[in-house]
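Undergrad: Before anything else, here is the set of structures, which you'll find just below.
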Structure 1
Amino acid sequence: MIKINLGDQIPAFRSLTTEGNEFTLDQLKGSPTILYFYPKDNTSGCTLEAKSLRDGKEELKRRGYKIVGVSPDSVKSHQNFCTKHELNFTLLSDADHSLSEAVGVWQLKKMCGREYMGIVRTTLILDSEARVTHIIKKVDTKDAYGQIIKLLDKE
């Protein structure tokens, strides 16, 4: 169950970027953000989602948004993922899943009869104060960017 609600601010956190630099809540503030949580680098759905956001980055930037992706993968894994798919936005390594747990996307998952803990793919749209304005629980990985634009255009 997602713990964060519309209007809530993202809780304070510390994470590492693809470059190995510290990233905190303060860096989400100042401009609206697409904060998306995904399970694993270089898997089919996660790659489709990242490429969609990569391809839509300029339009989102034109609307004032930055993109930040979060997964439990290591900084090294993120570096490889970004290089391989020419990703042009920040990825955060949430290896201890503290941010994912704080927003409630770290959950029990089931696949092929196996249960395990992992990130439930979720996109949060944040305002310039890092408050949640939209929650997308059923992400269209092939058209994540288009799904976001449609939501923003309804306003």
Structure 2
Amino acid sequence: MAKKLSHYDGAGRARMVDVSGKAVTRREAEASAFVAMKPAVLAALPTNPKGNPLEVARIAGIMAAKHTAELIPMCHPLPLAHIDVDVRVCENGVAITSKVATTAETGVEMEAMVAASVSALTVYDMCKGADKGIEIREIVLERKSGGKSGEYRRAKK
């Protein structure tokens, strides 16, 4: 049986979930994204006229995680204890991972997902002059821990 969607009230209206009765616990989440690009674009990363795309994307992801509640309507503003974004060149593109932690009443899955997403969009923005065909793929939650629902780890393909 499918779980009930918590962001809707009995009348089907969107709502922010009341988390005031939840326990404050340590909660962590990791997300990832992949930016596929041609070998020529990858080779040109070090000479990008806009600056270092990987470092700009890393900082953008950190900043984005802090603003998740302003971007996603039903997200709660959270005191983020830790944000880490890793952006690295791979064979066919750029792999991005984000890790976010808090001690709060609700989880940080969306903050991790927003960090990975905005990092990927920033790589695209920094490199679109070389190729508009760059693709952002596989934005996923890799794992989460803490809270009532406990542990989640994405199954590997």
Structure 3
Amino acid sequence: MPRKSIYELYEFLPKTNCGECGMSCMAFAGHLLARDVCPRDCPVLDEPEHEDNKRRLLEILGEGVKNELTGLIVDDHLCIGCGACVNVCPVHGANNREVALGKGPRHDDVTVIQIINARVRLVHPELCNRAIPSAPPCKACADYCPTDAMELV
């Protein structure tokens, strides 16, 4: 996913700073970027005159939902289920010699992510290096995704 900017998202907000969502429009844009809120959380965007902006924000942000532990967002519309992310995950390689040599994990291996119904799913987010404060930050899954379906925020 190409990285968005807070200013790009702010352009589609009502810019009224009404506080109905509990914050200013610029703050809301920041929370949108981090996926802590979604466009539906802005009551003003539900008004007919802002319908196009709300639709555009949903297009820009996709339907992905952020995993709170890892910050991972997967856009199911872009994911093709190729499994590249599963193979490059350093946690998988560290826990399984065969995976470290390039094979995919076996079905009964404990993994951070799996391909389920042709889409990537975060099955054990607590094992991800991003969820462990002392572990080095990692973004291999997003870096190697051929369709940019994964984003880390």
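None of the figures in this text is laboratory data; all of them are computed from the coordinates on show. All figures in this text were calculated on a predicted structure; none of them were measured in a lab. Cβ atoms are built from the backbone, for glycine too; each structure is taken alone.
Undergrad: If distance in nm of label points 7 Å out along Cα→Cβ at positions 52 and 108 computes to 5.9, which of 1, 2, 3 did it come from?
TA: The read-out was computed on structure 3.
Undergrad: Could you tell me which structure in 1, 2, 3 was used to calculate Rg and Dmax of the Cα atoms in Å, for residues 60-139 alone as 14.1, 44?
TA: The value was obtained from structure 1.
Undergrad: For which of the structures 1, 2, 3 does the calculation of Cα Rg over 2.2 N^0.38 Å return 0.96?
TA: Source structure for this number: 1.
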